[in-house]
Structure I
Amino acid sequence: MGIQITPSMLSADFANLEAEAARIAGADWLHVDVMDNHFVPNLTIGAPVVEALSKVARQPIDAHLMITEPDRWAPGYVEAGAQSVTFHIEAAQAPVRLAREIRAKGARASMALRPATPIEPYEDLLPELDMVLLMTVEPGFGGQAFLDVCLPKIRRTRELLDKHGGDIWLQVDGGVSADTIDRCAEAGADVFVAGSAVFGAADPDAMVAQLRSRAEQHAPSR
């Protein structure tokens with residue numbers, strides 16, 4: 001698996017999501033942020049919009065659930081058409097059972113961590129996952145500045161993933177742009193969520209290609 005670019009639809013025009021997805025034809029996934037105004041102080045979209053988008057978009061849906069009670073709600077996002085579902089470890093009550101349920105329904109299971117949540121206590125969960133998402137801003141709002149303090153955590157997570165082997169992706173989300181993606185790639189990330197950097201560009205698809213190229217240039221050989 002090589003570098004993957006996953007634009008965040010949080011920065012897209014919500015009134016024209018089908019057209020916005022078409023503007024980023026080179027993207028590997030569409031990252032959809034689901035916020036419930038409880039786990040994070042913002043309210044966005046839910047399963048009905050994910051279902052509608054999955055029917056018209058060429059790219060698969062990567063649903064990032066910033067919600068309370070993911071154990072209850074996450075499986076429904078697979079049924080809505082998401083092919084990757086991410087739950088926050090800070091909110092999950094039974095993460096192993098939840099990851100197995102997501103996988104059993106046919107989607108990739110991913111665990112997300114806030115910037116201040118360490119990866120080490122969750123090392124034993126890694127074999128149950130297809131991806132780890134490290135937030136590089138505090139979750140809840142788009143357009144925030146990248147937190148460089150997260151770079152050592154990206155490196156530590158990459159070391160743990162390499163230690164366990166398998167094909168577990170390492171995704172970073174928050175403040176990813178042409179100015180920051182180099183550092184993330186060098187630290188070991190291979191899946192990149194970029195919102196305002198992509199949809200704020202004059203040519204969003206060209207920005208997807210630029211981000212991919214920069215990440216590929218700086219990714220360590222493994």
Structure II
Amino acid sequence: MIAPSILNADFAHLADEIAAVAGADWLHVDVMDNHFVPNLTLGLPVVESIRRVTDLPLDCHLMIENPDRWAIGYAEAGAANVTVHAEAVADPVRTAAAIRDAGARAGLSLKPGTPIEDWVDVLKHFDTLLVMTVEPGFGGQSFMADMMGKVRTARRLVDAGELSVVVEVDGGIGPDTIEIAAEAGADCFVAGSAVYSAADPALAVARLRAAAQRAAATR
């Protein structure tokens with residue numbers, strides 16, 4: 001699954017930029033509050049507007065403080081998947097249940113310094129695991145290959161039936177790194193600059209998906 005990140009889109013022409021990736025699987029929406037991460041992007045009103053102009057499932061990644069309070073609003077606005085950060089959520093099990101009750105999948109994201117082993121029991125209540133392969137906050141950073149240990153651990157737990165999550169990776173994903181992540185066991189790939197810096201974003205999505213499928217077939 002390929003999830004283009006609109007963090008790298010032209011916000012002055014956002015509806016057109018979203019239409020350009022209509023063949024993607026999810027549309028990744030980064031919500032940042034300039035507190036949990038040192039960047040400020042968009043919030044619920046923009047997500048509600050996006051929902052009206054696309055049929056793509058919205059993958060909302062909340063890089064914010066107090067996600068327990070705000071996450072439900074994104075689910076109620078029509079997001080297909082709402083991801084909160086392990087480092088910010090106060091009551092992850094209750095918040096996951098509330099997101100699900102509001103009609104969305106619940107996702108848990110781990111920053112690079114957060115070990116997956118501390119969160120395995122909590123992840124049993126979630127639908128998606130988002131492994132950050134850069135420090136969250138800004139697009140265009142370099143892929144952290146040492147995060148593939150987390151992806152392999154998650155894949156092993158999923159394959160063993162101990163977890164039931166989509167394993168998603170976010171950060172530095174492009175033609176030269178997506179195969180590494182797919183071989184490690186990722187299911188879903190967030191790609192920003194690799195899609196929106198391409199002359200043909202739709203073709204970029206198709207090529208990334210094909211590369212991931214080839215690599216996944218070898219694991």
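Just so it is clear, none of the values below were taken in a lab; they were calculated from the coordinates. The model shown is predicted, which means the values in this text are computed figures rather than measured ones. Cβ atoms are built from the backbone, for glycine too; each structure is taken alone.
Points to keep in mind about this one:
- For 12.6, 38 (Rg and Dmax of the Cα atoms in Å, for residues 13-92 alone, calculated) the corresponding structure among I, II: II
- Source structure (of I, II) for FRET efficiency 1/(1 + (r/R0)^6) of positions 45 and 205 (r between Cβ atoms, R0 = 25 Å, to 0.05), computed value 0.40: II
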